[in-house]
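The structures considered in this document are given below.
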Structure 1
Amino acid sequence: MNFAQVASLTILAGLLVLFIWDRLRFDMVALLALLAAVVCGIVPANKAFTGFGNPLLPLIASALVVSNAVGKSGLIEQAVREFYEYAHELVRSEAQYRGIVSFTDSAHSWVGTRTLWNEHAYHVTNICDDLDTACLAPNVYGSIPKVEQKNWTLPWLNNFRQNVQDHGLFNAPDIAVSVDVACSSPAVVTVSVRNIGLASLPSGFIIQISR
């Protein structure tokens, strides 16, 4: 291996080190490599800058200037961020509406339950809901307790796998209808409808009066 080969490999290794170091601009690193090649006699001094006469150089330089300006403007980051948000929303919506999604039954006969389910081995005392007493303080919704209470020691539990709630398990609406008829001509009929149950009525509930 002759001197020119050793010098060329050394310059290339120095280029890699400077690029990885990333303290000097890439054009300064390239200029230093060119000067080193001239000093070592690898590149003749009278031909060191002949490459700048290449007609493609202005195109390459303008591409570098434009890409650097675009990078500093933040347009790429903004475009990537918007694309990510769009893709995330698309995936979320696809996951939300794919298959069968059921929120309640048509007869509204399901009993109340917690709104939490964090794993396949779920049990009530391994995740907190501030509406019940499954966790000791601080009882923060959705948090994992540092010390888990024993399921079978809580009077409203002792079931382990069931996703029951602390109270209101069988709360249900109870519709009460009263009719008052005034003895007048014509007769005035007043119908009152109220819910005396412990759960709210579902939206869109219809009361029909027939004669």
Structure 2
Amino acid sequence: MSNSDQKPGMNMDLASRSIWITWFIDGLEKYLSVTEAQMEEAQRLECQTLRLQGPASEDEEGIDEFRREIASLNNLYELNLIPATRYSFVVLLHILLETQLRVFCADLQIQRGLPKISVKDFRGSAVEQAELFLSKLAGVRPQDFPEWEQLRTLQKVRACVVHTYGRVDESRDENFLRELTKKGVGLSIGYEGRISVNKVFCEQQLINLRNLFQQLFTAVGW
């Protein structure tokens, strides 16, 4: 099978692998940009439509009701739809991290003729399994890269999103997350005590992911 016939995520020759991972990251970067713009435009258009319709009546009660409708619409986007969109991006980014780490480990195992021990044979999360595989079998310590620790932060945010729908006080990493929101990384605690993910956080995690794989490829001489 030629390189052009291979599908992304498959074990392919070493020369093309970094291109595919970069392609995945580029795709997520475009996805983030497009979804953010679409959500902003949808909110603007719905508010514009509502304002064009105007209040049902011009008396005080009608105007108050109209203002409540505008406020409810903005709350729908700012407290629910936009946060949910960013939560979905955090999950997608973490999936990419896990899947591409496993591809990287599998291909490194083949290229170096490492013992036939699967990444999944190690304990822990998928990210922890990859760390153990690389450090114990391949002599590569991803935990020494600053991007690795940043992506472990992503892992904790993703766990809060998935397991408690962002409610920090219900997260097993509550103390860590509360401290994290004080560091200006694009996270805060907002509506109903849920972790609020800013676009800046998403963009920085994309940069961390890109840099991590560049570090890994350099470390193994690819």
Structure 3
Amino acid sequence: MKLDVFRLESVRCAAAPAGGGTLDGSLAAVYDPMDGATEIYGVASNGTTYEDSWTPAGGWAGWKSLGGDVKDSVAAFYDPASGSMQVYALGPAGTSYVDSWTPAGGWAGWANLGGTLNGGLAAGYDPLDGAMEIFGVASNGTTYEDSWTSAGGWAGWKSLGGDVKDSLAAVYDPASRSMQVYALGPDELAYVDSSTPAGGWAGWANLGGTFADL
């Protein structure tokens, strides 16, 4: 098995996107089963999002602009329900945006999802209800969730409570059939909240530890 680890330092040295300078913040990486490609995304110093992709046949394609004016971190996820690649980001005012790609239509362009959030977004797919879930943190430390299904579209942001820092991690756990969201509190302790179809969100539980960032 081949495992790729992407570091921003290597991108700063190797990539100079046209008109975009070096890349800031964190990279996002995801595998696209539709074309067998590993996709990575980053944000240039001027707020433009860039993408590079790798396939066994062609290697790295080179950085290309996806436009936009976003903060320095993006979240990316493949949505099996719609067969599309999804990229999520926050604009300079904290509004959330999504751009999506399909083999038939290419990139759709950035769409406003509303909200006023800080830091980076986290995204995950919940196969139990066929929903794309995104999570973000408001300036007061409250976590918010928005979800999309093919039947209902975007549901709108709703509060999950908590008092956490401005970065999250999210993953679906098939063993417990739950969506898991992880965050750090102001005390730098790790916390988790989990959701199941039967029980909804359980509430934030302390996992201990002392960390600077997730």
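What follows draws every value from the coordinates through simple rules; no lab data is involved. None of the values given here were measured: they were computed from a predicted structure. Cβ atoms are built from the backbone, for glycine too; each structure is taken alone.
Couple of notes before you dig in:
- Value 2.5, calculated as distance in nm of label points 7 Å out along Cα→Cβ at positions 174 and 198, assigned to which of 1, 2, 3: 2
- Computing helix-only ellipticity at 222 nm (-39500 (n - 2.57) for each DSSP H run of 4 or more, over all residues; to 500) across structures 1, 2, 3 gives -11500 for structure 1.
- Winner on Cα Rg over 2.2 N^0.38 Å once structures 1, 2, 3 are ranked, highest first: 1
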